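See the structures that follow.
Where a number appears in this text, it was derived from the coordinates with a stated rule and is not lab data. Bear in mind the structure is a predicted one, so any value in this text is a computation, not a measurement. Cβ atoms are built from the backbone, for glycine too; each structure is taken alone.
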Structure P
Amino acid sequence: MQPVVIAIDGPAGAGKSTIAKALARDLGIAYLDTGAMYRGVTFAVLRKGLSATDVDAVGRVAQSVVFVQTADTLEVDNVDATAAIRTPEIDAAVSHIAANSVVRDEMRLRQRQWIADHNGGVVEGRDIGSVVFPDATLKVYLVATPLVRAERRVAQHGGDVAEIARAIAERDERDSTRADSPLRQTPDAVVVDTSNRSVDQIVTDIRTLLTLRLKSS
């Protein structure tokens, strides 16, 4: 039997991590934040004093970096980077890292191996349903209004709503127009707007969708 893979995609601030974690807990299966992996590579690159736009050097870092990752923590090369990967410095550089094809190839290999090791799970990111797991059991694409997304980021990390909204718009543009695995909604993904709904409501809906998908397969 094929492992159950639930792909949760969407732009920054749409609620991917919150929803994916809650869904994994509800279903009793493993959870992987692929965005944290790209942030972890970015952390390693900057810690070595390298430029995020140095394609070859960044690719080498991605291929050698060692992660120890749980649902809530990330260790990068034996350093706890859980808090550091959510800083503005990482925010500013991670899109450049994520656009590097060597980095993406390496991270995709690790993500597929993670699913094999865990016999399925809830995986969230930006290209999970479109590229990493095109045959996922269920694909969900989360969206939210720009204002809600900015307000969520401010609630998590502080800052000015207008400034964060501009940064999110810039990140969306970079992620959606990059040559390798751009952010996009696949035709077979279920779109869920998280703007004015509770986590419990959304998880219940996704669980229902999964049950129907499994029955029909």
Structure Q
Amino acid sequence: MDLRVKKWIKCLGIIEVEVQQLLIARDIFWTVQDLIKRNKRIQKPSSFYRYLGDTYVSHVLMGIRRQIKIDGQSISLARLLSEIASDPQRISRSYYKTLYKNSVVEDHADRDFNKFCGDDPSCISAQMVKQDLRHLEEVTKKCENFADRRIAHRDKRKPNVLPKFIEVDECIEVLDKLCVKYHLIFHAAWKKSLMPTYQYDWLQIFNEPWNLSEEELGSNESI
């Protein structure tokens, strides 16, 4: 395997893990928000809710910011796309066809690779990759600006715009879709999303009262 492609695959694996954590954080945050909305008994002022929202925003905005920084030391989706766009010949049709070798869909390799080609049918389209990078940069612009000026450090300059929750969610969605797309390009393996299926009921803890009296805590320990 081409050494640069091998490096790209390794980087994508790291990026996928980080984007998956953002998807999990988003799912947990909004599931808890739904619990609160459905239960009038807990719809009251609480510093915990402010803490929960601030923690979520800080976590995901820094995670988004990490994926759009391009420098010599970064492992990010933006850097990966920029490197692929500058050297698309590395991901060639011949490389892609090896991923189908001896499989039951081996004769589909050329047809599937055509989806990623431009004027040069021998490799993926640099223009396509550049468009993906531009889309990523455009969608994440507000989040990056706010993270730079208020979360990574306190800047004297105010953020240009305060990103809305729906815009943060859109950033995570775009990261997910791009990871799925380039996973397909590198591995010829399709995923609907990087969001995993929970292997246990993480919501079960909310079926139990949390704020127990000393007496209740004592009886609880003996169970």
With FRET efficiency 1/(1 + (r/R0)^6) of positions 74 and 114 (r between Cβ atoms, R0 = 25 Å, to 0.05) computed per structure, which member of P, Q shows the largest figure? P
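If FRET efficiency 1/(1 + (r/R0)^6) of positions 58 and 202 (r between Cβ atoms, R0 = 35 Å, to 0.05) is computed to be 0.50, which of P, Q is the source?
P
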On Cα Rg over 2.2 N^0.38 Å, for residues 146-185 alone, which of the structures labelled P, Q is highest? Q
Have a look at P, Q and say which one yields 16.6, 51 for Rg and Dmax of the Cα atoms in Å, as calculated. P
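Figure out for me which of the structures P, Q the number 23 belongs to, where relative contact order in percent (Cα under 8 Å, 6 or more apart) was derived from the coordinates. Could the numbers behind the result be given before it?
Working: P: 33; Q: 23.
Checking each candidate, the match is Q.
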Comparing P, Q on mean count of other Cβ atoms within 10 Å over residues 2-9, the highest sits with P
The value -19500 for helix-only ellipticity at 222 nm (-39500 (n - 2.57) for each DSSP H run of 4 or more, over all residues; to 500), derived from one of P, Q, belongs to structure Q
